[in-house]
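Once you scroll down, you'll see the structures, which are given as structure tokens.
Computed from the coordinates by the stated procedures, all read-outs in this text should not be read as laboratory data. This is a predicted model, so every value here is computed, not measured. Cβ atoms are built from the backbone, for glycine too; each structure is taken alone.
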Structure I
Amino acid sequence: MFDRVGIIGLGLIGGSIGLALHKTKAARQVVGYDMRTGVGEQACAMQAIDVACTTLADVLQGTELVILATPVGAMHTLLKGMGSLIEPGTVVTDVASTKAQVITWAEELLPASVFFVGGHPMTGKEVSGVEVADATLFMKCLYCLTPVHNTQPIALNKVITLIEVLGAYVHYIDPVEHDKQVANVSHLPFLASVAMMTTAAEDATWSDAALLAASGFRDMSRLAGGSPEMYRDICMTNSPALVTMLDAYIATLEQIRTQVRLQDKNILNTFKEAQQLRLQWQNTRNFTEGEQNP
């Protein structure tokens, strides 16, 4: 199906893509590149890739599809470095959690003869690293594609083929709209989890209260255990949309705070409404235990 696929960034997502390509025999050769010492060799040993390239030029040479699976904060430097090395006709896609900024960088830094398609698989784990890569990570998940006006159909079809190989479902969405929506349902929950974890742990009672924390606290604090670097990059590249959601969230907290302070019995209606909204949403989809959608 594919002749030579290159994966740049061999963490959880990059490694899982490589394992899926091997499992399905969808690529004649999968090559990989990661700047971290020993990661390429580890990916090779796991059969996530066939060849661990030692330079960016090596992974790009003769490669028909290049997948950028680095943190979003590294994308600008990476795309700039690829510009003079990548061959005409190559299709490039990414898996970054924010899209508008990455697409802008790609349009500015890649040659016009190279085809870029923005992508974002809505899946993940709390843990990171190639050692936790999983060939089934993408099964039945939504995989966002963010084509723009100049996206070439031949390039889009190649990335769609990749998504089908991974077992995911294509979800087309405008890049700016994508960033607004993930700020709502992915990035805001992480920041809420960080705020709750920090508030609880900085209270004078924490050493004793921690003994009482059970499943509710565990579930609410889970996202705070995610990659700090990944979410830093998300905040840097999706600031406007995230600030809008934070403002709305803070306003809701202020309303609830007022109800609690006044001992307003109408807080029951606030809870009932939230309960119904969650039940309605929960009924629209199935969940994988412990899933995380950065």
Structure II
Amino acid sequence: MKGNRGITARAGGAFAAVLLAAVMAGCATREFTVDTARAAAARGDARAQCFLARCYTRGQGVPQDYARAAGYFRQAASQGCATAQSDLGAFYAEGWGVPQDYTEAIKWFRLAAEQGDPLAQYSMGMSYELGRGVATNLTEGIRWYERAAARGVVEAQLELGNLHLGGRGVPVDYRIAQKWYRKAAAQHSATAVNALGYICEEGGFGVPKDLTKAAAYYRQAARAGDGKAQANLGRAYLEGLSVPKDPVEAYKWFSLASTNGGASAGHYMDELAGIARYGDYAGPSLTADQMKEALRRAAEFQACPWNQKP
């Protein structure tokens, strides 16, 4: 059961995921306190308005209040502040403190993106890919993703990798996918590292198969807590993909993956435990002691993941 090991499907709240990363860092400034920001915001200072908007979004120094946050973002956005325009677009896309309205969202995303805001450029790409607020147009979406990816937006780099890996809107090209995943991996994206392992395991489309590199990538991403990589590393131990066959070690990684979004992990655990047979594992079922040892190893990893031996 290989499943979808490289491409990461997008879940709901896609705009919010990127916005929150910016918001969580947005209050970290010595320029304002909440009180001084209120006074400055009342005088029309867009930086103070953005500061307060992020404080209300996060609930830092004030009660969390998305409606007030949206109001402050709107004040700053109306003055042409690109980051506020991007964030206000995300509020409309997610329905935070305002009615969900993709048409209004795309209006603000576009204003910010045309000023060069990279997160807004990513949001434009997503809007065109998903058809939210605009007609679906993957070619246009890719154009915006490329602009955001060139500015270092990891999510855009991942999406470009996914598109070239799966051949959505562009021809399948593992070399281009690899290029974008490497850029994301350089920014510590475990998702990208797992995808690089997938490409090395599969090979083709201009990239040679290399199971040794695949296992190394899976291990790197698994240690960083990526559930899909943990499931892939478990499968590597189960099948002997450039590592010794070790069903106990495999069960350890499957058990970790089962709590971290590795969808196939439970399937393999059932096979190893002898609960079910799907044809992916033909060996003997693990004993109770073997499963206990696997879970002990998993607990040891969770207690100190970076000190585990290869």
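A compact table of results
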quantity	calculated
Ranking I, II by mean count of other Cβ atoms within 10 Å over residues 211-218, the structure that comes out highest	II
Identity of the structure behind 18 (criterion: relative contact order in percent (Cα under 8 Å, 6 or more apart), calculated), options I, II	I
Structure (I, II) behind the derived value -14000 of helix-only ellipticity at 222 nm (-39500 (n - 2.57) for each DSSP H run of 4 or more, over all residues; to 500)	I
Rg/Rh (Cα atoms, Kirkwood Rh) from the coordinates reads 1.02; which among I, II	I
